[in-house]
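Below, each structure is written out as structure tokens.
Every read-out reported here was derived from the displayed coordinates using simple, explicitly stated rules and does not represent laboratory data. Just so we're clear, the structure is a prediction, and the values are computed from it rather than from any experiment. Cβ atoms are built from the backbone, for glycine too; each structure is taken alone.
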Structure 1
Amino acid sequence: MDGVFIRKTRDLKSSVLLEGFPEYVAHESRAVELRLFDLGIVPGLLQTMDYAQAIAAGAVRRGSIAPAQADERVAYLARRQANLRREPPPSVHAVLDESCIRRPVGGPAVMAAQLDQLVEFARMPNTVLQVAPYAIGEERSFDLPVNILTLPDRSLMSYAESAQQGHLERDSGAVLPMLTAYYQLQALVLSQAESVALISRLREELP
């Protein structure tokens, strides 16, 4: 499976995927547990295709990528999402900063469908979804998106990125403090039931 993802991304230009991300995805495709934290936008693995296309279209309008690269980016995301439906499926824990569910993307219809999908995601037997509310303020553990993988041999790997650079950490010892910070974050944020209730309220407010 690793080789499949590497071959799929070999021809993608650097402006489509940050350095280190294709290698991360190869490991993601075989992880038994994923822990995700994101802010600003819904994590890619939880996005609807319309939401993903709206994000990519925004990058095209800003001149960050070309239309063909936007199509490649969305197709690549679809392959990642499909791989998570393997059997047995991985366990996925996702903590979303409140900005992810409040920031309008693609218009009311796209956002409504995205919020609906988040609720459906939370109902799956192998997932946990929590929202980090604005109220926790400076207690939030991370200021950048972070992904933490547990691989079949129980080793750990993490991936974090800024707007310009991605960093893949393969040393489990170095990842352990990040995992501890993630557990601390989960203890502070809304429960899954509270998170789904908040998402549902925001969904009801959309036209």
Structure 2
Amino acid sequence: MKKYVCECLGTAVLVLFGCGIAVLSGADLVATALAFGLAIVAMAYVIGNVSGCHVNPAVSLAMLINKKLTVKEFCLYVVSQVIGAFVGAGILYFVLSNAGIGVENLGANGFGTLSVAGAFVVELVLTFVFVYTILGVTSDESKASVAGIVIGLTLAFVHLLGIKLTGTSVNPARSLAPAVLQGGDALKQVWLFIVAPLCGGALSACTFKWLNKEEK
């Protein structure tokens, strides 16, 4: 039970601080990237030893494919992450409303000037890089002490490219909650920010298994 509570808490922190700073900074490239990255660093060292600090259904899917999670655990992880995302987005909505700031923007993702195919490719590639890094750094126990920093910096890294293109999702839970509360085009387009990251996570898991398979 504790690991699911941790996943809920970690995702709430990620969405609240990541999306919150994105909104308050006007989607400033560096500030937003650092916000998401540092949120992961902080949570990794707090809940990582309990749940692994996935806080992302795409990461959990990769762990399922690599047999680090059972199907039941995967489903409970995803439910916990989605609940956490709504908690984080809900707190952000409440705070912005009370501050007299419009809540028509909660940091939801969108296609921007990209086509559907373009946005899909961006999210697929960014998620692949992010999840592949996670699989690599967590598979080597000698890197355990720096894993949280590496993963957080990688999330910031992919945000630097993706913010001006799609807002950078790489996380279905992070995208779903703000889109539901924000509504409009964000809600209409959220399907892509669920499907593409999951595809990216699955692709990274399969690639990692293939490249790291011992030669006979």
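Observations, loosely collected:
- For FRET efficiency 1/(1 + (r/R0)^6) of positions 144 and 192 (r between Cβ atoms, R0 = 41 Å, to 0.05) computed as 0.75, the structure of 1, 2 it came from: 2
- Largest in relative contact order in percent (Cα under 8 Å, 6 or more apart) among the labelled structures 1, 2 is structure 2.
- helix-only ellipticity at 222 nm (-39500 (n - 2.57) for each DSSP H run of 4 or more, over all residues; to 500) from the coordinates reads -15000; which among 1, 2: 1
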